[in-house]
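Structures follow.
Every number here is computed from the coordinates shown, using simple stated rules; none is lab data. Worth saying up front: this structure is predicted, and the values here are computed from it rather than measured. Cβ atoms are built from the backbone, for glycine too; each structure is taken alone.
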Structure P
């Protein structure tokens, strides 16, 4: 095993160095994807409403900072820093934040529309062997 003190590993990424990509007029994210999963480091400023939608991928939302009134299926609830919501495949969901929030979305398998958005912005997909 080789240790590289002054050089980043091809396996390690710094979130702030990943380009910011717009999702909606207000919402943006930083994408990181591999063969089996897609990570979205989402940033929603105060007042952002993310429209109700669904997709075939399972989505796991982890709120890191701030809060959001979140709807998943037939339930609406407050998500705050440290909360995790698992969205089953094809379940309608969305939300509104008055405080703004930062979070991580994990999509399994990767969302095809987000992979296309990544390609449009010239972002690489890491292939794990």
Structure Q
């Protein structure tokens, strides 16, 4: 019998910046992940419930529902609370502030934009069991 190849891990990426969304998808797919993207936080919890991603990469500053609200809702929902969430943002120059904020909203980790692909991939690999 041959080895059964495990299915690729799925990552839900939510960001309102189209170019960053495309770049992130390309990098993650190039590293063997399946990627689902959303360009706003409006349907994030609904999509997370349906897609059951192994990890969510979530922008903080978006029009409408921002990433902080989305993260809090994901972590409060019984179906999605166990999914690791990595927030990313470029809007706060103080890294310590972002770290504290990410902990306050229940995020599992954070990445500052522009992000280094290797750093992001290392964090993802660590968080996806």
Structure R
């Protein structure tokens, strides 16, 4: 069975602004059970300018520090209609665990390496 990125991605996308605190990012990840958050310029400008992951947050003791000081500005993306296999190759080649998912020029979701683990662990997939 062929899977598209749109079949695996998490949507709607959970974002926060560059001026959010580290404590807020941690709380948001915990509340939403996610491991990464795309960072947008502001509430009025939803252009993704970076990403912060649970790995980025490890070891940061100053919870009042701003996300923009710790986020990664190199982001990778894939189109929603692309085969999941291509997305997996991008993740391996770029050594990243998260890809932003776009439809046209709008970010509509995120694909994580855990989405692939979830796919493989599903009973129906194993019986194909």
Match the computed value -2000 of helix-only ellipticity at 222 nm (-39500 (n - 2.57) for each DSSP H run of 4 or more, over all residues; to 500) to one of the structures P, Q, R, and report its label.
P
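For which of the structures P, Q, R does the calculation of distance in nm of label points 7 Å out along Cα→Cβ at positions 16 and 32 return 1.5?
Answer by label: P.
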